[in-house]
Structure 1
Amino acid sequence: MVLKRGFTLIELLVVISVIGILVSIITSSFTTSQKRGRDTKRRADLQAIQKSLEQCYALNSLYPAVAQVVSGSPLICGTQTTMNLIPSDPKSTGVYTYSTTAELDAYCYCALLEQTGGGNANTAGANGLCSLTAGDYQCVTNQQ
């Protein structure tokens, strides 16, 4: 009697299915880690921008106008540069929003997070004011 060695079609299908499930779990975990990493970068960017805006206020007793705070450009307050390059959102589709009051005495700087519900605001600020209740946006406001 001759025995044939090899795998049956059922065994191969089971192994391929298990591998497919493992790949999908790993991919999902990797995607979540990427989102979390970009959100951490957004929070760090907002803190750095907040410090620069506070330096502007210390120098001029005013916060910069919206036209002066553009991602990818320097933050210049009067004659001094407080930030060489205002960071851009880590994902090309995202944007940071900056708003200020007409008197330039208050501001709100926000980023839309990818992890839903992980932020400190439910909308991006308008007229220099943020509604700081849990939501999808991370915002910083004036400290003066």
Structure 2
Amino acid sequence: MTGAQFFELLRQFLLGGVGTLCFGMLFGIPRKCYLACAATGAVGWLAYELAVMLGVGAVTANLLAVIPLTLLARLFAIWLKAPVTVFLLSGIFPLVPGAGIYYTAYYFIQNDNLQMAATAAETVKIAAALAIGISLVLGLPLPPRKKKP
């Protein structure tokens, strides 16, 4: 990895965190969760960027990115005693295929059915990859709680 690539990844990490934090603030998350939400989104976006940099396709990159993101969201939920959705919903914000949804609608309006179908299929695959990754991690059992004497 070159220095330029490292600094680009660092920049993407910071921007992913800032974007997630801003969305979380609009979403109305508690103040105590601000940094954890920013970290969750930044880690997910960094994992996505690393996967893309290594030549992985968009669908697989989203699946690989949502797994550490969801693990981190679960950990922060336990540590900060907050619902996991606080971290998960704001954390996946950078990964949601908004451009794919937009271009699907755009090609539909333009009556370009071939391009619309291709864009819609890719968007649905990305959304399914996100859902599968979240389900895989949230399906893992939590460690047993230690009982207080």
Structure 3
Amino acid sequence: MDIVIQQYTKERIGDVLDFEKRLREEENFWGWAIDDAYIKNVQNSFESSAFNNAISFLAYVNGKVVGRIDASIIVSHFDGSKKAYLDWICVIKSYRHQGVSQKMLAVLLEDLKARKIDTLIALTASNEEAQRFYRSIPNSVMKDIGIWIDIK
């Protein structure tokens, strides 16, 4: 299987919408609708400087997106550091266990290294399949427990 990794750009939104549709056909538990508001928010994200620290890559097989990885550069006055946060990594179920996630992660890590970022922080998804993937990543250590705090 030939996996091609491309940066997610505004021109590729249609490819991602197709990916989201196919993703839900195989597993429909994602928890958010692909509606006009979602599409508008995504389109606007490519035009706003607030998203300059966002990094996203798409995995293509035979011209179709089968995987996506999203991260964000985070900076802190605490120690003057730049790190990255892994926001999302997902592969369509029928393409899992074929090296797609590993290839996307490798491309992301190279991109971060070129930006002089040496740490990628990730919250691990709670499902077994995701846990198995996270444990297989070289040079990774589970250190802290993540929490989500809703701001209302």
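Looking across 1, 2, 3, the calculation of P(r) over Cα pairs in 5 Å bins from 0, in percent that yields 2, 8, 16, 21, 22, 17, 10, 3, 1 traces back to 3.
Looking across 1, 2, 3, the calculation of distance in nm of label points 7 Å out along Cα→Cβ at positions 30 and 62 that yields 5.1 traces back to 1.
Each of 1, 2, 3 could give helix-only ellipticity at 222 nm (-39500 (n - 2.57) for each DSSP H run of 4 or more, over all residues; to 500), but the derived value -10000 comes from 3.
Quick note: the coordinates plus some simple rules give every number you see, no bench work behind them. As the structure is a computational prediction, the values presented were derived from the model and not from experiment. Cβ atoms are built from the backbone, for glycine too; each structure is taken alone.
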